[in-house]
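A short reminder: the numbers here are calculations on the coordinates, not readings from a lab. Predicted model only: the values in this text are computed from it and were never measured. Cβ atoms are built from the backbone, for glycine too; each structure is taken alone.
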Structure 1
Amino acid sequence: MQITIEPLGPDARKPLAEPFTFGKTFTNRMFSQKYSPELGWHDARIGPYRPLVLDPATVVLHYAQEVFEGTKAYRRPDGHINLFRPWENVARMNRSARRMAMAELDPESHLEAIVTLVRLEHEWVPRGEFESLYIRPTLIATDIGLGVYASKTYLHYIILSPAGPYFGSGFKPVSVYVSTDYVRAVRGGTGAAKTGGNYAASLLESERVKPLGYQQVLWLDAVERRYVEEVGAMNIAFVYNGRRIVTPALSGSILEGVTRDSVLKLAPTLGYEAEETRLDIHDVLRDIERGEITEVFGMGTAAVIAPVDRLGYQGKDYFVREAPGPVAQHLFKTLTDIQYGRAPDPFNWTLKIEVPQ
C-alpha cells in the first residue's frame, strides 16, 4: 500500500508529561483512507490529527453503520515497541464490518497502516509502568442521504491516544451489578461485532447503577435473562477452587475478545484448567456463596485483567473477595510481561516495531 505522509504544521506538539487520561489526549498524526466501489480503498495517507468534515445527512450519523477496534502499543525495556496480537484485531474488525454490511479492509494494508503510524508517533508511546499507546481504528459509512441501506462509500481512520495504567491507584477490584431489566445484545444481532450501537445500549443501565456503588454492569442473555454474557466492555471469567477458569462460551452475542482468547490459551501453560461453557447466573451466585467460586475477573484490552469483588443481583450483594486473587494476579503479570517484552513470548503473540533510540 502506498501511504502519503503529510508534513506536520508548526502547531505540532511534543508528547505530554504524565499523567495520561485515557482517551483525552491524541497524537499529532492520524491515518485515513477512503473506499468507493469504483476505486476500492484509496487515498491512504498519514497527516495531522484533525476534525472530520461530514454532511449532516451522512449515513453513519443516522443509521449507525460503523465499527471500530482497540489495541495497544507497549514500550519494551530495550526502547522499541511491541504490538500484541494485532492481526487478531484486524481480523475481528473485518468480521465486524461484514456483519454491518460494510466494505472489508485488506488485512495486510490495515496492519501496515498501524505499524507505520505507530513508528512515526513512537515518541508518544509512554515509558512508565503499565502505560501504553492506545490504537483506535474506525470505519464509518460516508454516503450522503436519508434512507436505510448499506452505504457504498466508507472512511477508515486510525487515531492514537497515550494511556496511563488502567488501575491508577493500584490493582483494585471493581463492583458489578447484574442487570435483569436491560440487555446489551441478542443472538443473531450485532453483539459479536464491535460496533458503537452495542455500547450505546449499555449506557442507561451503567449510569443508573453508578450511584449505587457499582462500577460495571454484568449483562445476561437477552432471551431468558439468566445466562452470563459480558461485563461492561469486557469478557468475564470465574475461577473455581483456585484452579479452574470458566468463561461464557461464545454465542453470537458475545464479543470475541483477544484478551479472552489469550487467557484461554495461556492458562493451561500456567497450571490452570480453562473452560468455555454456558453459565447460569443462579448457579454462579450459588457457587459464590458456597465458596466454590474463589475469584471473578473481567478480561479486556484496557484493563487486561479486572478483578471483581462483588456481584449485586436483585437487591443482594454476593461477595467474592476484597483483594485481587492469586489467579488474576498471575494472569495479569504473565500477560503484561509478554506485552511489554519483559518475558519470553512462547506464543509469538507480539510484533516488534523497531524505532530510533
Structure 2
Amino acid sequence: MTLALVNARVLTPGGWRNNIAVLLDGDRIVDLLPPADLRVRHAQQHDLQGAMLLPGFIDTQVNGGGGVLFNDAPTVETIRRIGAAHRRYGTTGFLPTLVSDSVDVMRAALAAVEQALAEGVPGVLGIHLEGPYLAPARKGVHDPKFFHTPGSEELALLCAPHRGVRLLTLAPERVPLASIGALAAAGVIVCAGHTAADYATTQAALDGGVRGFTHLFNAMTPFGSREPGVVGAALEDIDSWCGLIVDGHHVHPASLRVAIAAKARGKMLLVTDAMPPVGAEHPDFVLNGETITAKDGICQTAQGVLAGSALDMAGAVRNAVEMLGLPLDEAVRMASTYPAEFLGLGASHGRIAAGYQADLVVLDDGYQVQQSWIGGVA
C-alpha cells in the first residue's frame, strides 16, 4: 500500500513546503501533492506532527560507528553495524571508509562492500579507500608503513568492474598522472587528500582526473600568499567538490565560512570522518595499536593528532547552522543533495521528489532524529 507522509515541513528541491503530502510506494517517492488529494490515492497516512521531513543524509567518509572500525574487521557484518549506528543520526547512505592498510585488507574491504551491496545492506552506497597512496609529510593519523605508489596489479584491482561507488583518496604527487587518469576512466572517483602537493601539481591532477578533496584544510598544504597550495587550488577550481568536517575542532569556523563563500554553491559537502564511538556506549577504540578516547567530541592520540571524529551527520547539520550561520536548507543540501551529486547519484538520491529513492529523515527543531526510511523501509 502507498504510504503518505503528512503534516510535515518538507524540504523539496524548490524549498520548504508545509501543506504537502509525500507519497511512498516501495522504495520510491511517487508523488508530492496536497493532502486533500489523498482521498483518491487510497494511501495509508503517517502524521509527522509538524516535524521536518528531509532528504536522508549521505556521508562519504565513515571509518566506523557502533563500536567497530572498518579496518579491524572488513566484513559485511561490520558494514551493517556501522550503517545501523549512523542511521540513528539521519545517515541513509554512506561509504564505509578504509584507513590506509595492507593490500590484503584492501582486498577484503572491497569484497565485503561488493557483498553488502549484493545483499542490500541498508544505506551502503560503495566504498571509500582513504590511502594508502598518501604523503608521509601529511600523514595525519595514518600509518606511513602502508604508504606506497600503486603498481599495475593494484591499479587493476581498483579499476576492476564493481558495484556501487568507488572513491579513492590519494596524494597526487605520489601517484603518476597516467594512473590517476586510468582510475578516473574506470569510474573511480579520485580525491586529493593527505597530500603535500603544491598548487601546480594539484592543478595538473585536477586536469588529469581528480574530482574532489578529502576533508578540506586538514592534512594538505595550506593556502598562502605566494603558494596557494592544495587549498588554494581546491577553492579556485569550479568543478571539484570538497568535504568539510564541521565539528569545531578540525577547522576553525571562520576558515570554513571563507571557504564556503569562495567555492561555487553546491560543491561543499558535510562529512563526519566518524570513528567507532559514534552510536556506541564506550568512547574508546584502537587505531594502529594505540588506544584513543573520544573526549568532548574530539578523537585524538596522546600526541594530540586528530584521529577522525566523534561527529554524526545530524550534528554536522546543526553545526553548519549554529557555528557557520548557514540557512538550514543549505546545510541539509550539503548533507544530502550535494553528496549525491558528487557520487554521481544525483538523479536518484538526495532529493524529495517524484522518482527518487525513498531515503528520508525526520528531524525535530532540536536536530534530533525522530524517524528515517531507507529505500522506503522505516
Structure 3
Amino acid sequence: MFQKRNLITFVLLVIPVLLLLGAVEIADDRLFQRIATNLCISLMLVLGLQVFMGNSGILSFAHIGFMGVGAYVSGVLSMPARMKGMALPELYAVFEGVQLSPYLSIAIGGLVAAAVAGAVAYPLMRLSDAAAVITSFALLVVLHTVMVNWSAVTNGPRTFFGVPKVTDIYLAAGFAIGAIALALAFKESRTGLLLRAVRDDEAAAEAMGAHVSVLRWRGFVISALMAGLGGALWGHFITSFSPNAFYLKETFVILGMLVIGGPMTVSGAVLGAFVVTFAFEGLRATESSINAAQIFARPVVGLTEVALACGMIGLLIFRPRGIMATTEVGESIRSRRSRNNSNTEIE
C-alpha cells in the first residue's frame, strides 16, 4: 500500500492518535473524552480537505457542506421509526419505516456525499484560481440553502434530533487512522502525483497529457467522501444539530487547522488538527474563567475565534506554507539520518 517512506510517515502520524486514546483511558474524564472524539472527527475532515486542496492547490469552501450531507443522510436512515413522526413530521412516506444500522448509515452518508459531489462538481473543476474559490463558496451556499429549506428531510432551520448515538472515541479514532492511510495513499497514487503536477504547472502537465478536470474531479469526490463520513460520525456523536453547524464557522475552523499545519502535507493536516483543537479548548476555558471571575463589566465573547484568526495571520506572515510546509514527517526523519550518515563518513 505504501512505499517505505510513507509507511514510516503513517506510523508516526498514527502514534498521536494512539496516545490520545491512551490519555482518554488514563484520564477517565467525560469532558476530555468528548474533546478527543471531536478531535478525531475534525482530523478526518481536515484530511479530507487536504486530499483535494493540498494536491490541487485550489481552496474549497464546499467541504463542510458535504459534511452536512453525510450527517443528514445518516441521521434520516438510522433514526428510529417512532422518532421520525416527532423529529420529521413532513418526511416522505418512503422513508418513514426505514431504520438501518447506524454503522451502515454512516457508510451510506459518506457515499451519498461523494455522489452529490460527483454529480455537481465536474463543470466546476474546469476553473482555476479565484474563479474556482468563488464557485466553491457558491456551492457551500447552495448546499446550506438546501439544508435550511428542505424541511421534509432536514427539519428546515430547526434542530434535527433523534439521531442514535453510536460514535465514541474508538470509532472516531479508527476512522481517523483510516483517513490518514487514505490521504497518504492518494498522495502517492497516479492521480495524486498528476494532480500535484497540475498544481505546480498546469500548462506543462496538460501538454504532457494530464486531464486536468478529471484529476481534480477525482480528488474532489474522495474529499467529499471523507467529509460525508466525518459528518455522519459527528451526527451520531452530537445526536442533534441544525444547518448552521455546517456553514461558515465550521468552515473557518477546518480551514484554519489545515492552513496552520500546512496544506501540502498530510503531516501538516494532522499537526494542525491537534494544535488548533487544544488551542481552541484552552482559549475557551480561559474565556469561561474570565467571565466567571467577572473581571470585565460585560461577558467576554468571541475571544476564541479572534485568537485563532490572529494566530493564523501571524503564522502566515512568518510561515506562509504552514508548520509542515512541503516535507512529510517520515521524509524529514529519513533526510536527517542521511545527512548524519554523510557527516559521519566525512569525519
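Quick notes
- Ranking 1, 2, 3 by distance in nm of label points 7 Å out along Cα→Cβ at positions 54 and 326, the structure that comes out highest: 1
- Identity of the structure behind 61, 53, 36 (criterion: Cα extents along the principal axes in Å, calculated), options 1, 2, 3: 1
- Given 0.30 for FRET efficiency 1/(1 + (r/R0)^6) of positions 14 and 174 (r between Cβ atoms, R0 = 30 Å, to 0.05), calculated: source structure among 1, 2, 3: 1
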